[in-house]
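Structures incoming, each one as structure tokens.
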Structure I
Amino acid sequence: MAVIEVKNFKKCFGDKVVHEDVSFYVKKGECLGLVGGSGTGKSVLLRSLIGLEKPDGGTIHINDREVSNLKESDWIDLRKTVAYAFQGGALFDSMTVYQNLAYPLNEHSHLSQSEISTRITSQLNDFGLAGTESLYPSEISGGMQKRVGLARAMMLEPEVILYDEPTAGLDPYNTKRIQELILKLKAKGVTAILVTHDMPTAFAVCDKFAFLKDKVIKEQGTTEQLKNQPNSLIHQFVEGNIL
């Protein structure tokens, strides 16, 4: 059964049509790589899945629930199960790492401060961030900021996580760490969509791909199907022969 199902999705900004007829689905525990050239609206799709953009047509189902026209109050509940890992980490600069991770729990759970502290300690250990609790975002590296952002996204133990360029600007070491974290979350059954231009990471963590071009998804298939087909759009994209 599909955890996420998008059918005939359309999105416009004024007279500019970004998506005309986009359809795809993601099953439980799968990671879908949503790829394509810059400006094709990959992040717009992610934002629509979390209610930050409103579709102009089509439907979005998450766990069999149609979410296209939800009220903001309903989105608040849904965002407890669908997390968004923003490209830059989107940490609160005025909060420490501990306070950043505690924020979603203070806002959306009934855990005691002792329980919150235990969960944060465990999460920081899992993400290789032990000892950073009292540091501010400006005091840690870009790679660590991304890991903190990902750790915060997972604090409410969501069923779905949407990754927006999680490895952009990272060195090979930190890119590898992010790959390992995504695979670890997959192993726990977390369903995911990965938007990225980092194709080595996409091939390392994704089960299948959807290729966006000219306002529609031009190609879909499993990782192995597309990786090993020289004429596939994915293969041409990797080789730099197509935008």
Structure II
Amino acid sequence: MRQALQGRLSRIAGGIDTALKWLRWPSALFLLLVLIPTLSACVSLLGEIVKTPEPILPFAGGLGLYLVFWTLSIRQWRTTWLSTLEHELTHALFAMLTFHRVVGIRTTWRNGGHVRYLGTGNWLITLAPYFFPTVCMLLLPLFILVPFLETPIGDAVLGAAFAYHVTSTIRETHRGQSDLHKAGFLFCLMVLPGLNLLTHGLVLAWCHGGNAGLVSFVRLVGANLRSLLW
């Protein structure tokens, strides 16, 4: 029974990998198309935040405190184990989301790490750490589904997690990064800006307006895209 289930999941993973391979360049073109509507929605969101900053102040406080600590201390650290672990866990998360069986994760203090999974893999797994703020996206569902967890302290933690993702991603994004070589630099340039604006915009929209802000941001991206096309 277990082997049959694993075989079925393996076939599903293989089908997803094949589909994403065929959709690779159409996805890149679509994300380029969505870039301007998403950027416009982010600018509108920032305008709303400037007009009414009170809801996002705890988030901004957590973000600011982390950036101060990062500037004074973390930036000088030679060891990168924590960010490497989060990086590899993000690969593993997207591997599982596309039905791959993760069989190993290895991280080191200074020499990076890797995740092992069964199957060919796909570009979503490869690029996930460069656009997906994992800690934020794991916290958001908790706040959305369990409203009493939404407190100023929770928002500050989310702000620190947001700053952590931005700083660690900047540190990890360079020409020598094997993931970017694997995906291809042209493809990365086409997909990562739009994906980053979308995921980071979602976090900011929720922190400023809660569930309603989240829905409004998604609707605004859709409306901007329709205006661009029609």
Structure III
Amino acid sequence: MSELEKTTVPSKCSRCDRPMAEVPVCDYCHWLNPAAAGADYFTLLGLPRQFDLDEEWIRGKFLSVSRYTHPDFHATDNPQAQEMALRVSAAINDAYRTLRDPANRAAYLLELLGGKSSAEDRSIPDGFLATMMMMQEEIADARAVGDKSELDRLRDVLATQRDGLMRRIAGLFGEYQEAVACQAIGTDLLNEIRKQLNAVSYVKKLLSQTIAQPAAG
């Protein structure tokens, strides 16, 4: 198992001393792990630290760890345990919201692996900006005349573009797993993933502009 795939879990519950299979809560006594709120999102949900994750698997893990960490389950506990439940439950919800969305999952994983954030690197693939500027003009023209069919067509084109970028990102993460022992190659791959993610963000913004505005009353 590579460093990318490892998921660290506490070996034993601090309360009942039994082995723990999940980070947030003990399977046996349902005691919350105080360190859970500070765990990375993959570890928190008991998922491998990788991009290629099935949405139903993520949802299943979320439901599993949420069952005994929800604040309602600890409503009769002491105030300290209730406060801990709030923090852990909030962290689990944040983890699910992030990991269920492929683009957000990719961005989160990229930074965990040492890649640059969007604020640190705003670069995009060569030739991408010119294409998007042309699309933006076409969207503006269609919106100006209320051409819904043209907006629908442009939305389909952009959705195809977004899906292609996400497939490229998935492939790059796969290459990273294969080349993780070579730091130079790994860094280049992470930089390329950032470029592709920046492109996805741009496409998403344009997609939001293809929603036809209601006619003025």
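Here, each number is a calculation from the coordinates, and none is a lab measurement. If you're wondering where the values come from, they're calculated on a predicted model, not measured in any experiment.
Please state which of the structures I, II, III yields 19.8 when Kirkwood radius over Cα pairs in Å is computed from it.
The read-out comes from structure III.
Can you spot which of I, II, III the value 32 was calculated from, given it is relative contact order in percent (Cα under 8 Å, 6 or more apart)? Mind dumping the intermediate values first?
On the way: I: 27; II: 32; III: 18.
Only structure II yields this read-out.
Taking mean projected area of the Cα convex hull in nm², for residues 33-96 alone as the quantity of interest, name the structure among I, II, III where it is greatest.
II
A value of -10500 was computed for helix-only ellipticity at 222 nm (-39500 (n - 2.57) for each DSSP H run of 4 or more, over all residues; to 500); which of I, II, III is the source structure?
Structure I accounts for this read-out.
Of structures I, II, III, which gives 1.77 when Cα Rg over 2.2 N^0.38 Å, for residues 145-184 alone is computed from the coordinates?
It traces back to II.
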